[in-house]
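Next up, some structures in structure tokens.
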Structure P
Amino acid sequence: MQKISTIILFFLLLISSLNAQQSISPELTKLYKDIDIGTAHQNQYKRMPLIGISASRGTHGGSIVSGTYVESILKAGGIPIIVPSITDNNTLREIVKDLDGLVLIGGDDINPIYYNETPLPDINIVDSIRDIYDQTLLKLASDRNIPMLGICRGEQLINVAFAGSLYQDIPKQFANKSIEHKQTQPREEGTHLVTIEKKSKLAEILGQTEVLTNTYHHQAVKKIAPHFIISAKTSDGITEAIEAYPNRSILGIQWHPESHAAKGDTTMQKIFDFIINEAKTFGKAKELHKKILSVDTHCDTPLEFKKSGFNIGNREENQVNIPKIEEGMLDAIFFAAYTAQGPRDAASSQKTVEKIEGLIKGIHKQVEMNQDVCGIAYTTKDLIRLKKEGKKAIFIGIENGYGIGKDIKNIEYFKNMGVNYITLCHTKDNDICDTSSKSNNEWNGLSPFGREVIKEMNRLGIMIDVSHAGEKTFWDVIELSTQPIIASHSSAQALCYHDRNLTDKQMKAIAKNGGVVQICLVDLFINKETKKASIMDAIDHIDYAVKIAGIDHVGIASDFDGGGGLIGCTGSNDMINITVKLIERGYTDEEIEKIWGSNFLRVMDEVQKGAKE
């Protein structure tokens, strides 16, 4: 034992002697001290947005980025992250999740097969791996609505990705040859004048409508992508800048502003200041969604279940599925078991009850198939639990009371299957009430059966939904219901006349009743010019509803997979754009939290609490 102790002591002395001889150098000591001092400013850097930079591929497969991109982002207040030039989807997806902005840099030509053209015989070098990498990175960022700046090839890439096309070879394909678009002068020197559209975002950013820029490109935008506008051109007609329209944060620049900015050009630096500011707002929206409970109160996705092989766990082509919900950072969504109005004889009514039962069972089946990422929610507590587990909450509603048939006991049966609200009618009168649309004023509001339905829903703690209800029906419900009511997917009639929308008087009545108005994202309920209906119109409706009903009585419903979708908000992945726009309108975190879910959940909690045995 003593011998072992002696050996241990010997080795301890030896190690101590070696450490003394191999002490850390003064230079390394100073470096470590500087690093430790920097921890005092850690919070400042936490607030700086993470900006991904795409990379070129080196000769040995490395990822290469010019220092001028990095420098320009740092000057603007962003943290540059070079995204490795790889083609593994899962790795890139995990990287993109954390980004607040993305800069797509210059490089070689893009293969024309990506815009449905045959390559010209003497096209410049294309890198097939770089093309796949860039397109993958861009799609992943676009799916999450991450603000993007494309530079040179990056601008062309954006145009191609959104279904535009390019001139493969400007000298051969473009008639006007008055400007040489591949200068020999240093990159920081401007060699041609670019004219900017006065009402464009770019003009707003730069504060001027003419700039002298460098030029280093062999391809250029030919056909502009849908929902984009050309915001700048040279005198020969070549497109020099594009931007998303009307309200996505995507900007493409044909020249190299980073080369100008690196040499102290304050005008060009504004382009990077812009993308950093956009990224800050987007980053704030992401952080807010991590803390709040966000609920989309109406979609018709169960109608998709009949498609062969459909799975809400896959990123399908429809508007709502779990990957898109995750990308949009939503926590919960109401799946509506919907039926159109049909014949009201006993046999037809019973078939409809069976149809609704089948749709609800289909919802449960889809959730069971994907129980690792989602779960059925009955209460707010379920939603909170599921969010903590990293899962999405699926609530259930019935759209059209026709689905309960002629037996009032079906209401309790469906409640036990998870139903939390019932929309009293759809576009035709039914056994419960008159509709707002194709009504014959059969009941002049609620029918006798409908009055019993209202009482039973109150008794069971099921929310009464007046979307689609005729105005006389609405007032009957307000008078009869002992609990707050909802309009699960309606908008403001004052901004866009439609019989489906609510009058100011109705919105005030819902507020007085303690209920909530969920603004709907259907184009014809949002803008009379349906083709122009955009997310900004929806924000206007939210603003108006807040003004009329108050901040405690407004929420959001997409009606996706059932007619919903606006420019700038076409699927569940786009819903975070609403948060970005609310931030830009000056709404506080608390107000946004109310709009996104706490108002609706308050009503649901109160209705459920009021249930009687």
Structure Q
Amino acid sequence: MENKVLIIDFDSTFIQVEALDELAAIALAEQADSETVVEKIRQITNQGMEGKISLSDSLAKRISLLKANKKHIDVLVEELKQKITPSFKRNKEFFEKFADNIYIVSSGFKEYITPVVTEFGIKPSHIYANTFEFDAAGNVTGLDENNLLSKDQGKVIVVSTLGLAGKTIWAVGDGITDYEIKLYGAANKFYAFTENVARPSVTEKADVVIRSFDEFLYMHDFPRAISYPRNRIKILLLENVHPNGIKMLEQEGYSVEVVKGSLSEDELCAKIKDVAILGIRSKTTVTKKVLDSAERLLSIGCFCIGTNQVDLDYATQKGVCVFNAPYSNTRSVVELVLGSIIMLMRKAVAKNAMLQIGKWDKSADNCYEIRGKKLGIVGYGNIGSQLSVLAESLGMQVSYYDLTEKLQLGNAKKCDTLEELLETSDIVTLHVDGRKSNANIIGKYEFSKMKDNVIFINLSRGHVVDIDAMVDALNSKKILGAAVDVFPYEPKNNQEEFLSPLRGFDNVILTPHIGGSTEEAQLNIGEFVARRMINYVNAGDSTQSVNMPNIQLPELRRAHRLIHLHHNTSGVLAKINSVLAQHKANILGQYLKTNEQVGYVISDIDVEYDKEVISELKKIDGTIKSRVLY
């Protein structure tokens, strides 16, 4: 910062709000027309900031409406301390380190500005602002009209008289008066600050538009709290990700684009070039071609249970960390299964169809309670095991079959073969994953092994059942009733017609892949996947990734975190440590984990080190990706 001076605005820049507006809300809270007056003050503020009225008029009109007292200012100060702009707040050390080079120049008032900014090490002598005038009771009666900052172009005059000749002066702010500092030659460059508010009348005149103070520090390679401005990290979210997940990502400062539907391969290839985080659900397919088109992709979030829509092997080769939500919609799916079983056992669907055309059928033929019935669960994972517990609590006898050894819950019985389960179950329900080897695991042979009048349910994946064989089993009355929520081909949007040979059966419940489509499940999924991707991008934490070695990392404090992802070959850790030693980087903590394809090394080092170490790490043979976090 030698020979550099930074002039910073206060309202809507250093803090997130316009302080006079907040003071009005406090002072007028008990006044009958409070909301009306406060809104009028806000309008006057915006008119002044956009240059529609003069600064002096803006101040005079607002002060006349304010009716504030010193006690209200004390309350305001405490509120403003909680409303520091996030990118300023996290870079407090920068302000403390370069206090000699930083000035606050504001059309606001010292009475509330000084106690806020001095906590950041900014010198009181470097704070230039208006001052209130008070009567004996402490009521605000006006402002010091001799103060240059109460007049039009006051900021220009103040900065010009600071004695900064020969220094490079940068002005950062959100209003037209901040731009005027550059316009009239008092500053070399104006940065329009838009983290809190973006005014087109200001941004269109700026030398540079910055979304955060992190971006300003990054542009000039100044010391900063985070290694890369988060507003430069682009996120693409498809297929109606829950608003809570979107909000979490936006609150991190990322640039988020939301697309309601899915995209074709070519459409996704065209949009993904600069995307760092991709969020999808079940209809978007991420292929090798898509991954090759993604030049900056760090992570994919599958806002659903499965990940078969992503080429996981190639994603791993490209160093893209994939997350899903394996538990978040478990309860929703289980409840739909149980509801479907009860409806089918009571033939409620067929009887409803009869009533809809006026036919009364009160017969109990082939209508059963579920108590005492034998439920066979194919796939005893998160959903299958929870279904087991709830079904048993309803009086059902549960058996299950799974390719891998799973501990049974309650009184559930493990079947050694699929045939054993099919031959003994009154109800068969599928809860397997979408791997290719599960294609058509239920076909003509498997249906022949089931009991007559079986209830058959598939809420797992569409391709795991031979649909033609299922239709034959329905036509032959082998199946008493069925519920299907997933299909080999599913419409891409709500406008496309659903076509299936399963249509037309009065004993089949067809639902449009809604097993996890409850408000609770989608909220949980949205928040869970968003949180996992945030932790990975911000901190390198790969916990619960489906394709990368899982490392749960401690919080990063006063250190720089070097992340190195490489092909799983021997000797890479030794090479990493050799580079660190050559550049005298002191290791504070180090973490390594591998899987069959890749190794993941995290090195936390002292903040003082030769920056050349970053480029040297990228040169190590087998490196897939390397980045630094702080």
Structure R
Amino acid sequence: MKTEVLHALGEAGSLSPARLNGALAANDRIKFYFSLLQMALGQAAHPEQPAPSLRRERIACGLKDGTFDGAIANARSEGGACRLPGAGEVLRRIKADMRIMAAPVLASGAGTASFAERLEARLAEVPEAGDDLLHPAEIEAMTRPGSARADSLHQLVIDLHKRLNLLQADLAEEVLDGASVYAVTPADRGLIQAFMAGINRTAGLKFNHPGLATTATRADGRLMIQNDIGTTDAHVLVIHVQDFVVTITHTDVHLERLQFFKGMLDAFPVEWEPVRTMQTDALADGAPFHLASGRFAAPGEADCQRFLGHLGSRLVFLIDWNRARKQLRGFLRGPQRIEVLRWAAQAEIGHRGFLELGGSRLVNQAIEAAPGAAMHFGDRLSDVLGEAETVAFFQFVLRAASEGMQARQSHSLIRDRVRAQLQLQVSRIQTQLLRLAADHAALVFDLASLARDGLSGTGEAAERRSRRGKRFEHDADQLVIEVREMVRRRPDHAVFRRVLEIADDAADGLEDAVFLLGILPPADGHGSGKKNQGEDAVAAQLQALGDTLVDAAQDWVRAVGHAGHIQDPGGQEDAEGFLTAVDAIGVSEQRADELERALTVALVSGDFRQLHVAASIGTALEAASDALKLASLVLRDHVLGEVIGG
């Protein structure tokens, strides 16, 4: 178990369960009193800050006396010292509990003389706090971690903790589903077994990593379960259960992992106290640790067991969690790294298999082997594949690693699967770009159909048709923006940006034509609706031009659709269909040129107000036809040179 910091757990005792449990309770109280003194000094130095009460911590350590709940709020600075009501009583209780905690160790036999000497020396240094005055230097000397040169009361508690853990293991009466237990009641056994069922269900996901050792006992009328999780300093979970109320105390040197742990219990209504950072109770290297306290009141035994089982099953996902998060740093941004690790916990996949296979090195080797000039060792993968795609890729990697390791598959086979998945993910980028191009082509066809219907006088009213045209054109613009972003990540696919930007000129031209049709004046100056021979010719040429654009847009849809399947099995038929569609677009463009010239002749032969608007409509439609032809030729060159030729 961890001993570098004071934990909210019971520890130590003599060779009898009663004395051992008494030492457990004493250690809990000492931890509470140390926190009380430290926070009182902080409150006196910064009275403007809200004062904590430590009420929940006081209850958790078994103290029924609420005398000190409001003590911190009453701490005041006075002449360089801190006046804390009841300070003298707090220090007296610390000395008494130190003797209770040390008693089992001193009674255990050989090698305890040094503990006796240190105990008397350290207790002699505990101030009396006359008039309830605390001197910061004296409290700091008591509560700081010790060293080879300078012992402290805090260090003595740590060292007693080590010895008490050994005594606790020796005293264990039995191993219950993997937990070392002693002095428990028959009712406790079901709760312990529920917790261990969760531990054992997921413990295999730690693979070769040590951790998850569990002890359980009964102290002060409560069941206490302690789990050491992994090997990280100050990383321990202590659970107290009384009347189906579960109190959790969890310490960790990594605040992010502590928050992750809390999030894994969101399915249950756990009431959490604000996370506290223990600045004075530090590790030997000076790093602080963080403490979270939670409380879950179960309606009954079944709910209590269900919660304990879930809690136990989550602990394996904390082992090496921070290391896994760092290993993902070169591939994903912060929120996405947490998302992947959260998914791995929810799916009971875990991240330890990924680490066993090399972590980031596993993926970097796959990147080095992946085709495509835009993929380089050290690139942030999410900037190349996209965030959602990279998250999905790492979900695959963690699953393949975990399930492959559990099935005892060869490491080379798992690495090959990761490499193949990355190559598949890279190839999907072109597929995604072609899908976006197909969606854009469908919008071009919709716009061409609106223009044709407007010219024939069929379909919806001009105002509604104009609104729909504007919406289609806006949607097309959004697709172009999405393609530009994908190409920014993969410059080797720049041809698709060019194709869509050119095709978008067709969409813009068609939307202009739809708009102009909405403002086209009546056929004559009086709105009689009668047409002369010249006006009939103009209408006929415009209608033919509209029909030609629908044909060209339909062929563009076919061309893009075939391009997306040329590399599929049996793709020869798609290649033929693609080339035929491109050729048809060229024929339509020539037809549109001829129709625009005929329209020009019809316009100059007439003399009516529609001349300017009709000419603009014709120009817009012919420009759209030119754009579709150019886009099809650019896509043709790419397909012939890179897809079929490659």
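A value of 5.3 was computed for distance in nm of label points 7 Å out along Cα→Cβ at positions 241 and 385; which of P, Q, R is the source structure? Source structure for this number: P.
Tell me which structure, out of P, Q, R, gives -10000 once helix-only ellipticity at 222 nm (-39500 (n - 2.57) for each DSSP H run of 4 or more, over all residues; to 500) is calculated. Derived from the structure labelled Q.
State the single structure among P, Q, R that was used to calculate P(r) over Cα pairs in 20 Å bins from 0, in percent, giving 16, 36, 29, 17, 3.
The value was obtained from structure Q.
When P(r) over Cα pairs in 5 Å bins from 0, in percent, for residues 57-296 alone is computed across structures P, Q, R, the figure 1, 6, 11, 13, 15, 14, 11, 9, 7, 6, 4, 3, 1, 0, 0, 0 traces back to Q.
Values quoted throughout were computed directly from the atomic coordinates according to the rules given, and no laboratory measurement underlies them. Remember, predicted model here, so these are calculated numbers, not experimental data. Cβ atoms are built from the backbone, for glycine too; each structure is taken alone.
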